[in-house]
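Enquirer: Each structure below is given as structure tokens.
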Structure P
Amino acid sequence: MYQLLKQIVRTGFKTEAAPDPDPELRLIASRLENAMLAILGRALVIRQIDAGSCNGCELEINALSNPYYNLEALGIKFTASPKHADMLLVTGPVAKNMETALLRAYECTPAPKLVVAVGDCGANGGIFGSSYASCGRVANVIPVDLVIPGCPPTPRALLQGILTAICAT
């Protein structure tokens with residue numbers, strides 16, 4: 001134990017420098033915030049639904065909540081209930097077992113509602129396509145307003161897609 005403490009004192013703190021602010025990302029964020037206030041008059045509430053994905057898209061969606069992207073500061077919140085949501089963010093090809101749950105979530109979401117299919121699987125079924133266990137793309141089950149391509153899409157692409165969906169309404 002003494003050897004380890006001695007090595008820590010000798011080495012000191014070794015951390016990475018904080019990344020420089022990304023001006024393009026800040027521009028996207030300000031446009032998003034202005035569009036939300038102009039259209040909704042309040043914060044955007046998103047219900048994220050995993051319809052059968054590999055969780056790659058979920059990892060990128062979760063990255064939107066980290067301090068670098070800071071989605072909460074923009075007035076975008078995630079909810080556990082589709083009854084409180086303005087937007088459904090659906091990932092993955094729709095598994096047969098999730099078809100009814102996705103339909104119910106869509107029906108529970110109050111109008112006006114936006115549906116965004118995330119990733120290549122949500123856009124066209126990806127490598128899974130349509131089969132005995134998969135309904136394929138999200139648009140095969142519920143109407144989709146916007147598709148964010150990528151496998152998985154980057155957090156920046158997700159932010160741009162959310163902005164596009166809001167501005168299109």
Structure Q
Amino acid sequence: MAPKDFSFDVVSKVDQMEVRNAVGQAQKELDNRYDFRGSKAEIRFEKDEITLVADDEFKMDQLKDIVVSKLLKRGVDMRQIDYGKAEPGTGLTIRQKVEFKQGIDKEQAKTIIKQLKDKGLKVQSQIQGEELRVTGKDKDELQKAIQFLKGLDLPIPVEFVNFR
């Protein structure tokens with residue numbers, strides 16, 4: 001990177017504090033819901049993933065609705081949620097993991113780079129792990145690149161950080 005070049009990073013990440021807050025709110029709602037009294041339903045948050053436990057499929061769907069509504073209110077994008085397969089739990093319950101997609105995978109990054117090139121902006125982009133660095137000599141070109149990327153219908157939400 002030459003001294004006069006400017007850059008920004010394109011990232012996709014989940015704010016774990018917002019997830020923790022959303023889970024706390026969902027647990028409170030679960031405790032207060034009349035239709036869950038006496039059920040074995042629970043919401044656990046450990047190591048960046050949520051585990052849902054319910055008595056049956058119907059209650060599992062309700063649990064998911066509670067969690068999703070709280071995550072949405074806290075600004076977590078639904079494209080970052082990845083539901084695991086529902087499995088039998090202990091004592092006639094079912095269990096399902098909810099994981100969060102973090103980072104931009106190589107295929108997605110290549111697609112973004114190709115779209116930037118096709119747009120004809122005077123910027124260069126390169127993959128750096130699970131991030132994408134976009135560089136250019138002109139700040140205005142970088143601003144145009146950000147606006148272009150915001151307008152794309154990507155399967156993951158992206159943020160722009162380290163603008164310098």
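What follows draws every value from the coordinates through simple rules; no lab data is involved. Here the structure is a predicted model, which means the values were calculated and not measured. Cβ atoms are built from the backbone, for glycine too; each structure is taken alone.
Enquirer: Please compute relative contact order in percent (Cα under 8 Å, 6 or more apart) for structures P, Q and give me the label with the greatest value.
Expert: Greatest value across P, Q: structure Q.
Enquirer: Cα Rg over 2.2 N^0.38 Å was computed and gave 1.33; which structure, P, Q, did it come from?
Expert: Q
Enquirer: Thinking of P, Q, which structure, once distance in nm of label points 7 Å out along Cα→Cβ at positions 13 and 117 is computed, gives back 4.8?
Expert: Matching structure: P.
Enquirer: Here's another thing I want to ask about it. Mean count of other Cβ atoms within 10 Å over residues 5-12 computed as 19.2: which structure among P, Q?
Expert: Q
Enquirer: Starting from the value 14.6: which structure in P, Q was mean count of other Cβ atoms within 10 Å over residues 61-68 calculated from?
Expert: P
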